[in-house]
Each structure stands twice: as structure tokens, then as C-alpha cells.
Structure I
Amino acid sequence: VESALALVHSRFSTNTFPAWPLAHPYRMIAHNGEINTVQGNRNWMRSREALLATDLLPGDLDRLFPICTPGASDTATFDEALELLTLGGYPLPEAVMMMIPEPWESHESMDEDRRAFYQYHASLMEPWDGPASIAFTDGTVIGAVLDRNGLRPSRYWVTDDDLVVMASEVGVIDVPTSSVIEKGRLQPGRMFLIDTSKGRIVRDHEIKSELAAARPYREWLDQNLVQLVDLPDRERHLGGDETAIQRQQVFGFTHEELKLLVAPMVRDAKEALGSMGTDTPVAALSNRSRQLYDYFSQLFAQVTNPPLDAIREELITAVCGTIGPEGNLLDPTPGSCRQIYLPHPVLTEAELARIIHIDETGGPGDFRAVVLDGRYVVAEGGAGLTSALDRLRDEASAAISDGVSLLVVSDRGIDAVHAPIPSLLAVGAIHHHLINEKTRSSVSLLVESGDAREVHHVALLLGFGASAVCPYVTFEAIDGMVAEGQNGLSQDLEPDRARRNYVKACDKGILKVMSKMGISTVASYTGAQIFEAIGLGDEVVDSCFTGTVSRLGGVGFDILATEVAVRHSLAFPDNPEERAHRTLEVGGEYQWRREGEYHLFNPETVFRLQHATREARYDVFKQYTALVDGQAENLATLRGLFRFRTDLRPPVPIAEVESVSEIVRRFATGAMSYGSISAEAH
């Protein structure tokens, strides 16, 4: 067989189970790396299916659905989306640039036409983010692109007889060095392309300049993209008789959180420093009322999947995004970028008011917003909570049918009868419901949240589908601390500056969370679901967090409703005089407090450990270990719930156990890459 090009991948899978159907190359690509946002990318592609239409693909497009095959690898999913774009009329290089754009958001020296190209296409599709070197071909052109971080190597040689070799390392085939006329490596965000029909290499600048000049992208953006700052100021008339303290009590605020978490964000415009790890029970095992956010753990990069340095590599990160309906992905028009540009994912109350009242006189037109009631009757318990979630789903569907393009879930207006639906639960329920209906891309989902205050909370809301978050109770608490000069905040601090500092701290914190998974942009992080649930039951996960791993099972809607009711009763007790002298709970999650959360390391255990080490008392040390072990068994840790089963079979005599020196003979240092460097592969 003779061919002008060849695409080869010599390695087994590292992030999916090795199987022949997942072997590279696929129809159009071979891939070295990981698409860390693939869960979100799949969801967004599914939601776009209802809007797809093109004359280039004859017949009923329903036969193509789902575009992304369930259970396939990240590479297979990427390949399927890329093939759709090319069949729908996009040139292959343009389709690749849409899916893996170079960092344009903070690139001040980038050509304006190229910046407009990327900004326009950002309104069509979110980036497929992660460390990735992707080689692609349609049989005529062949090329490769590197992720914006450059976290995967790609080197190339060009010889004097027009042979081009690109691989993840040099030396994959024997090439006489005397014949090499050019050596290079693919730069972050850059593209390398060979057009066999023209018989030449097409350089990155030429590719992108030609595509950027193909349409008047800057003109389209200037005419259609709406800036949040340009929207007119609006007044919101908010009723409600509850006090600020009652609102904070209902949403579980504590003095500790305000002092250790919120105040430093306002004062320093960044998160406070803290040690890793915790010695408190996971939420499902805690005897206290815990926020739904506490049932989730952030995933992080590991094995062959490196994190990025969001501080030193700030140029390649971005927290901006757009809200508004998407159009037909296969028919890019000037109206495709008719959206609202948000510089930050955290909104102030004034910014949210502009969006909620966007369809009133003086607004840009074309946008309609509706506020969904994120409350339920607390006395109805789990049944009332699930009924309220069903109501939110129905109201969201009805709003979209009525032409609404912006949904705002708000839990304002709590009282003695109504309690807030946990914001994360409401967002997840609506997001996945609309994905299933294939209407999610027709609307943006924002949340006016009383329970969000930490970076982890905001990251979860974004990760499960919210485009922006307004933590209004946190802003109210900030105003109160500044007015009283509490927790190190100056009374001279202006409310607007306090909010800007908090938003900036959230931006930095979100970048920190994303960078641990090698993700660079909030646009690609939104809806990516890069979390694992710990202690949530299947009924909750399947209903509101579809696709999220919850290995242990756990609590259902009844328990979640009970936890909400516990917090609600602090603000609205049956006997109001009972707690008339109390304000917020002390806390005790981060530091031990007598009335706070349970800690493995408490004054008693710490005293015994210190006493044992200072006095060299082994008997006291055994008392310490007994206390810690006993506490672990007292629903403090998951490992404390395990028991060794010694009654199943007799123990193996130690003489029959293979020695360490013999076991290590079978160790191989190639680890995950052994398939590519083994003798069999060469």
C-alpha cells in the first residue's frame, strides 16, 4: 500500500480500559493526552442536537444521534464531534481551532482579526480542555495541534526529500541526520499542517490569518455581543420580613466561616492560606447539619495528567464567558454571537439586577429573563423538596417554550414556612433535565444563591451547569462586617471595593481549582462535572447529578430535607424566645470548638500525644492511639467503618509468602508508558 500520509498511535489507553474499539487512530484523529472536560462537552453536544440543521448532510439528522457515543473514550468523543463539524461545512483546521483554541482572552499582542475569530467561535462552542496533542487528517491535509498549555510534547523533522515526521518524541523512525533541513517542536496553542494537494507545509500564522479573514468576525461581534457593563442599571424591589441574621442562619453561616474564609477574601482579594486535609467526619457521617456542597470532592490531575500553574501561567487562563442562547452549530451567522459577555462568573446584586430586567425599556432587546422560585414548604420534608424540584424542571421547560433565554434560580424570600432548596440541587436538577430535553443550549442558567460563600461552592455550581453565581447573602454579610469593623475589615472599605475584592478572590480560587485538573477556562469548566460525590444516594445523583461517581451510595432527599430543616429551625424556631439571645453558630469545622464539629484531633487526643512524646511514655501513647482509633470507629472516618473478616479462611503461613526481593524482580519502571517503550512496540 502506498500513501502520502500515515497516522500511527503506539500505546495503550491510560484513562479508559484498554479495548480494541478504543484503539487509535479514529476516523480523523490520534490523540496523546486527556480531555478533562469531556463529561461537560458530551452534555453540551447532546443539548445542541435539537438545533442542528444543514443541507450538507442529507436526510433526517436524527439518525446521527447521539453524536457522542455513550461509554466511549475522550478521544472517541472528540473525534465524533470533529467529524460532525467537518461534515457540516467547517474546514478541518477551523473545526480543530474551535475545539482547541489558543489562549486569546489575555493575549494583548494578538492580531485583532484572530482575536475576533476566537471570540466569535467561543459563542458557538466551549473549549475541549486538557493536556492534549492531537494529530488529525481528512486524507488530504494532515496536521497536529497542541493544547494552550503545551503539556504534551510534539516534535517534527523535515528532510530534503520532502519527508515530514512528527511524533511525541524524536527517533521514532530512522532518518539520516544529513538529510534533515528543519527541526522544531509544536508550540502551545499552535497548529502544524501539511496540505498534500499543494505539496507544502502551511504554517500556523498562514492558517489562522486566512481563517480569521474569511468572515467579518469583529463587525459581527460589535453588532451583536452585549457587554454586561453596558446594560442599564436596574432597581429590584425585594420583599421579605426576615432579618439578615435569620438569612445567614437559614443558609448555615457561622462566625468561623465569616472570620476565616470570607473576611480574608474581602480584605486581601484572595483566599486565606490553610493546611490540606481535615480531621472532621465526611458530611454523610456527620451528626451536624451539613451543606450539600460538603458531599462533593474535587477531582485532581494525576498519573499522566499534569496540573497547570495558574499563577505563573496566568496568560493561558480565563474566567470570562458569555450567557444567552446558542444557535445552530452548523450554520454560523452574525446572530450566533448575540450573547452577553460576562468578565467574571460571580455577579454582584446590581449586575444580576441588570440581567433580570434586561427586557425592560432601554435594554438591548432579543433577551428575556425569568426568575424561578428556589424555595419549598419546609414542613413537607423530602416529598416537598422533590416536588419543588419537579416544579423547577417544569417551569424551566415552559419558560424556554415561551422564548425565555436567561433562567435565574433564586432562593430569596425565605420565611417561617418556606426554606431554600440547596442551590446546587436546584441547578443540577434543571441542568440535566434540559440536557435530556435537548433544550439546554437554548438558555443560560444563573443562580442567586444564599448558601454559596466559599470558592468550593462556586466551583460546584459552575461545574454542574450554572453560568454565573450571585452569592447575595455573602455580600450582605460582608456589608455587615465592614459596617461593624469586624474580623479585620476596615469600616472605611467601600461596599463596591469590598465586592470587587471578593469577586477577584473567587476568580483566583476558581482558577486554582480548575488548574488542579489541567483546565484553563471557566467556559470549558462550566458543566464539566469534575467532582466525585461521597455519601450521596443514587436517587439524588441520578436525578440531579447524572454521570457523577458516588461509590458508596448514601443519603437521599429525605435526609437532605432534614438538614435544611435543622438550619431553618435555627432562624425560625417553634419557640422564638428560645434562641432570642443567639446569633450565628460558632462553627468548629476548621478549628475545634466545644459546640462545633467533631474532630479526631481534639484537646484530649492532642494532650495525650504531646504528653507521650515529651515524657517518652509509651503507655500514654497507646492511650492516644486507642482514643483516635475509637473515634474513627465512631462514624468519624470511612476507614473506621471497615472490619477485617478473620473468620472466612485460615491465615497463610508467613513461610509461604514470597519474599520482597523476589516480588520486586517483576516490577517495571516504564509504568504507564511501558506500552510505548517496550521491545514489542519497536
Structure II
Amino acid sequence: MRYDISDLGWHLSGFEPFEWELEKSAEIGIALQPEIGPVPAKIPGSVQRSLHDAGLIENWEVGHNCRNIEWIENRHWVYNATLPADKTPGGLRHSLVFEGLDGQGRIFVNGKCVHHFANGFVRHSIDITDALEDGDNQLAMVFECSPRWLGQFGRTSQIRDLKARFNYGWDWSKRLMQIGVYGGAWLESRPDEGRFDAFFYTDYDLETREGSLFICPELSGLYSAVVEVEIDGGVHSSTIEIDFGCDEYIIDELEVEPWHPNGCGDQKLYQLEIKALAPDGKLLWQASQKIGFKNIQWKQCRDAPKDSDPWLCCVNGKDIFLQGANWTPIRPNFADLERKDYQQRIKLYADLGFNIFRVWGGGFLESRDFYELCDEYGIMVWQEFPLSSSGVDNKTPDDDETIELMCRTVRSYVRRRSSYVSLLMWCGGNELQKKGPHGTINGIPLDESDRMLGRMGRVCRDMDPIRRFIATSSLGPRFFALESEFGQGLHWDVHGPWKANEMDLEKWKSYWSHDDSLFRSETGCPGPSDASLIRRYLGEQKPEPFSVENPLWGDYDWWFEGDIFEREMGRKPAKLEEYAAWGQSRQAKLLSIAVSECKRRFPECGGIIIWMGHDSWPCSANTSLIDFEGQPKQAALELKKIFKEQQDT
């Protein structure tokens, strides 16, 4: 039995660090008041959004307003609510469950600490039965100060904290240290006799044209449980007994139609209902979800080096070109996102012809809404675990404690997302590598000989054996594809380039026409946002001068190309509208060349994933295809023509 605790009428208060623990001042003996609030708060939701809705802070998306709210990071934030007595009847075990707690802190019931949290990537389930009292119960969540820096630059090998790193600022996003609850939050009540939990995944057999459902149970305090399984459309109905110690139960020979990626067929989904009952008939656990069935085989690309990794994806017996976008969080305050935010963007990607998202390792485990919509629209998901490069060094931590923390995170990811048919593969993280023969610009990607990545791979394959796990992206002998090394069999999955730099159009064409990469999982070109969007978020900034000395452009100096405009035109832009139109046209032209050449080489090249899909911040310039407000740039519309061409064929 579940009760959604978002309806409890939460309030939020801000304190100087640890002041809330005093309750009363030692000096004068009166009750201490919070520095901020209390104000109404939403669960799920961010501290920042609650403060904004209460009129206490300005819109951080405008100008440099985000700098004015960094003080929020330096407070402790307390969420309070009353849990009514009728929600915690006797004779049951009661647990608070949070899909995500973004920060570190403690949870209290009636003043008693019941849980410490410090991992922003795992589900938290907290048995609160022994802390409950007769009558109403008081709940409190305390978010303490987050780590000071986990941002883009530093040493990956020294990172021990588990929080989304992009919140600290990246080349495409400013610092907004989200604090709060994301995903679902509920009270779960179950019989006192024991505990049952499970996750599941599916597969499809091409020879028999039948599907299989794999149920992975976990029993505690029970010798056995009765499990009722129902798949709609008359596909399956059964009652089975699962004993303690059973790791997996398979229901096969299911007469189902396969699920196909976008552009390759229908996205057939079936409603699954599962209930687990104690021997006396009491409900222990239940799940309800739409599921699909697909068959995935990975093959070597045509003419690939004999020892190379397989980068040709065969779905339901058909080799397909993977054409997609690197998915970053829609907003830095992702706790405040609603299903409609995901719906708008994922539908747009599907309409543009995309069939894969790479969920980048500097973000977080994307939401159930995201995965449900990917199932619905036929976009496959390459899900990375929360590791990323840092520039100074890009190696994983090597200590046992951090490795075990990451393996716990892997288990949580797999348990919560393996049931979605859109999930294609798992990846250890983004751009993890050691220095190569050409220095840091072209390192050698790590493999599973790395202690952490090796452990993660073993955990992943043990729990989800039908899906591919790779250590990192890029992967193979080289991180980047240098033109001077074409023809040597060194470029398997590679990243870059992200801009043409000094290459003119002919040199850019030459680079791509001679490319020998087997897969391109991160490639991009910069382009400005529309002039009207830039003006909406200017604040006190001005478009001129068109140079990196102007913070409007300097904040995104990697992606500002005013110097190229001046070289081509022999002058500076006359106005913002001219520069925006020129930049978007240039981005569309360069990306069209890159994507067309990769598709021309198929099946020698297995696919290309554009960096990046959409803006998470109102960037004046970035490599995104879709702007901050969810509107496609010119490049996205040009790629649609190329992507749709293969699908029509």
C-alpha cells in the first residue's frame, strides 16, 4: 500500500548551518526562529523553486542572477510536514521511500533521526515504524551544505561525493546547486510478516518470435511468496510460487509482437501487473508498468579491425544506423520538471527522426517519465552511470569504499530502469581516460581493467545480462579521431570534434570524407540561440560588443565564433539578429556534412550521436540542436532531412 506524501502540505525553513539543532538559544533560552521562512514547499521539488515561488529570490535564468542566489548553498534547509495518524495503522511496517534526495543530510520522525543520506543517485527506503507514535507524526528532512566543488574541472580520481556534477557549472550551464527531493516520494506500508521486492526485464527470441519476462525477486523474512502475473491482451496470466533464494524466475513462450525503434516499426507495449502475496494472502508488493519486447545483437562494422568492439546495432534482426542526441538534464533544477517538459522534447526528437539518446554521465538517472516516453516514442537509451572526466585527471577513484558506493549506485540504477524496453545499454561514465601518445587532447579510454569500471561491469552483467555494458565513452584505442591517424584502425568509438576551429568548409568536408571511425558517440558544432531568446534572458547584459570580453559571449567562450564571422565577412556583426542567423546557418551546414558522411559509410560506421541535444540554460551560444525553450535550431531541421531519408528508404 502506497500513500503519496507530496500531499502533506510541506513547509521549508532555512537556517544558519546546524542552528536548527539547538531548538532553543543557550544564551537567552527562547525558541530559535529560522532565518528564512517557513514557506510552502513542493515535494518533489527544489529549495530554489520554493523560494522563488514565495517571492524571496529572483529568476536565476536571467542575466547573472544565478550568482545572487549562491548563498542558498550555505544554509541548512528543513522540510516539515505532519503525517496523519490514519496513514500509519498498526500491524504493518511503514517506510518512507524517496526516488532521489539531491544533497546530503538527515531525516527525522518525531525528532528521532531515522536516516542519514549522502548519495544523490540512489533510491532511499527508510523503515520508520519504530519511530512512530500514537496519533499524528511529525516528519522533517534536513538538507545540509553540499560539497563545495564537483564541477567540470578537477581530478576525477579524487571525487568521493555522489551528486550531479553539472550543477556546479559546465561549459553549457551556470552554477545552480539544486537542493531538494526529485522523483517520487511516498509512504509504503506492508505486512509485518516479511518483505518482498523485485525488478524485471524482457527479451525477444527471433527464431520462435516469442518474448520472455525475467522476474528477479528478493525475499526477506519469508520462506516463499505467491506471485500473480498478468500481461494484457490475453498474452499471459499465471500464479506462481517463488521460494526464498530464487534469483530469477522466467516466464517464456509469450506470444507478443516486438517493439521497434523510431522509424523502424511500431512501438508495441503491453500492460504488466504483478502482485506478490504472503502465504496468508496479505499483499506484500505490486508493480504496474507497460513493457515491450525487443532483440538486440551487436556486430562488428563492415571492414572493421578484427579486434575492434562491435558498433553495428541489430534490432529485431535488422541493422540500423544509430542517429541521436546526447541527453543532458532539461534544467539544473530537474526536481521541478513535470511530465509535460519531457513530453515536449522527446516528441520533438522523435519527429526529427532520432532513435537514440546517450544520457550523459555528468547528470543523473533520468526519470520514469523520461523512460516511459522513450518507450512510447521509440527512442533507445544509452544510460551512463554518474562518472565523468575532469580535465586535470580523468581516472576513476581507486579506494574500496568509493568503489563499493559506486557499485551500490549501479545496483540502484539497474533495479529501477532495466524494465524499460527503450533501455539499450549501460556505460560506466563519460570520457574516462589516461594520457595517450598525443597528450591530454587525445587520451586512451579506460577499459574494464580499471578496478572501479571492472567491478561496475560485473555487477551490471550479473543483474542485467541481456544488455551491453561498456566501460566508458569514447571507447577503444583513441579518445579523439585525428586525421593524421586515419587508416590505422585506431578509431572505434570516438568523441569530437565539437567545432571546425581553423578548418574551412573544404577541410571540414575532407576530414569527414576520410573518417574511419566505427562510431561517433559525441560530435557537435556550435551555434547561437535565436536573437529573440537571447534578448529575453539578457537581464542587464548587452549583445555588443561581439567579443569574449563581453560576459554574454564570454560565459560561453568555447562556443562563440565572432572571430570566424569577422574573418568571413571582414567586419563585426551589425546586430545580434545578423550574428544569430549566420551562426545557426553555419552550425546546420557543418553538422549536415558530418552526419551525411557517417550515414554514407553505414555499415562501416554504426552511428553518430550529436553533442548536444538541448540547452539546459539560456545559452547565448552552444552546440545544442534545441534551444532552452524547446524550439529546434536550423541545424535540427536540416538533420531531420538526413535522418528521415534513411527511415523512408
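FYI, it's all coordinate maths here, none of it is from the lab. Just so it is clear, the structure is predicted and the values come from calculations on it, not from any experiment. Cβ atoms are built from the backbone, for glycine too; each structure is taken alone.
Odds and ends about this structure:
- Value -6000, calculated as helix-only ellipticity at 222 nm (-39500 (n - 2.57) for each DSSP H run of 4 or more, over all residues; to 500), assigned to which of I, II: II
- Comparison of I, II by mean count of other Cβ atoms within 10 Å over residues 341-348 - largest value held by: I
- If relative contact order in percent (Cα under 8 Å, 6 or more apart) is computed and equals 17, the structure in I, II: I
- Entry that produces 45, 36, 23 once semi-axes √(5λ) of the Cα gyration tensor in Å is calculated, selected from I, II: I
- Taking mean count of other Cβ atoms within 10 Å over residues 165-172 as the criterion, the highest value among I, II goes to II.
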